[in-house]
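What follows is calculated from the coordinates using simple rules that are stated; it is not laboratory data. For clarity, every value in this text was computed on a predicted model and none was experimentally measured. Cβ atoms are built from the backbone, for glycine too; each structure is taken alone.
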Structure I
Amino acid sequence: MAKAILTISSKNYGAWALRGWLMVKFAGLEFEEKVISPDDPAMKAEMLLLAPSMLVPSLQHGGVKVWDTLAIAEYLNEIKPKAGLLPTDVKARAHCRAICGEMHSGFSSMRSSLPMNLKAHFPNFKIWSRAQADIDRVLEIWKECLVTYGGPYLFGKQPCVGDAMYAPVVTRFLTYDVALDKSCTAYCKRIMELPAMKEWVAAARKEPDDIDELDAEF
């Protein structure tokens, strides 16, 4: 069987691309990347949250094409059931799906006002009150998961779909100097130290900087 193909957008700006890419990495599925240029109008629209639907990332594997990060997660869990993408316990698995769904459909104020930008750093960034409410909810989710399942990741000893869904938020918190307590700071460090995250960040730093629309202040 030919290798899977994962279509993604910019590694510096593409939060949804990162989520899907991490899921495939966590699953241990061999794949090739197809990167759509960030200069492509469709990619600009998607990264600016203006696209009508999220068609990137998309995964082609064995005659199957699946897009949308939650659909990719469920597909990978079906073909790689031993990879631990979802918790084995039914209650934990339901909890994981719930927080992934919340990330997928919510937090629009945080995502629009603190866009992902791995190469940037904005100390003393002024956070909009609605974005702060989203941030507070994310931190509540993290703390609950870390306490309930014992860490070091959201659902236990290995990274799973939940960690992939919140990994771009980790990068946002670092980019915009979001104040965190000890446990959430440690969690962010743990995510950034994952080999897959290091690989992604290294590639992101090699991308060109000239995406004018993404330099706008939200």
Structure II
Amino acid sequence: MDFFFDSLFSALQLVFSADPELMVIVGLSLRVSLTSTLIAGLLGVPLGFVIGFNSFRGKRVVITLLNTLLALPTVVIGLMVYTFISRRGALGALNLLYTPNAIIIGQVILIIPVITALTIAALSRIDDRYRRTALTLGADQFQTALVVLREARFGIVAAAVAAFGRVISEIGISMMLGGNARGFTRTMTTAMALEYDKGEFVLAVGLGIVLLTISLGMNTLLNYFQGRYAE
């Protein structure tokens, strides 16, 4: 019990003193996760809108595939991307492997299905009368789409928040594609795994506290936007 409280007290000291190593790791994790969420949002929201707003043959199959991809393990994505960006891969000349950009690529692939599926779900809850009314008033397809998007905005923001929460806490992609290089590709989750392997728990516990705090903030935001969307 003394070991636990000693580690916790030392970890809190690291956090509140803004330990340089801890701040570098947290800063990299936030930068990579926010970038991947932004890119995935720019791709996933329009894709979700195209799928959710239109009727076409095979729509159910597409949605089923998206829902299946939600459970895709991170190590599978890491392995798939690795085969493309390794030296012998098709994109090997770009020297992406073991860089923050490699982590971002893997994380974008991980959460595009999340944002797309949740965007479709948000659009499906919008009353079709909004679309019909807009068309009756003379709106074109683009203007009608903007009306529907406005009504679904809280659901779409909730999708982005959920996606960010997914990537900030993942470890498989970061470890396989980033390589856990100190000060360069070491994220919170990979640093925690390394410190555990070394038997040094203070930094790991400190990073765990920061990660839990971020997760709490993300869940609070998610509940807020879901609540606004349900109103």
(request) Could you tell me which structure in I, II was used to calculate distance in nm of label points 7 Å out along Cα→Cβ at positions 20 and 156 as 4.3? (result) II
(request) Output the label of whichever structure in I, II has the greatest value of distance in nm of label points 7 Å out along Cα→Cβ at positions 92 and 108. (result) I
(request) Of the structures I, II, report the one carrying the highest value of relative contact order in percent (Cα under 8 Å, 6 or more apart). (result) II
(request) State the single structure among I, II that was used to calculate helix-only ellipticity at 222 nm (-39500 (n - 2.57) for each DSSP H run of 4 or more, over all residues; to 500), giving -15500. (result) I
(request) For Kirkwood radius over Cα pairs in Å, find whichever of I, II sits highest and give me its label. (result) II
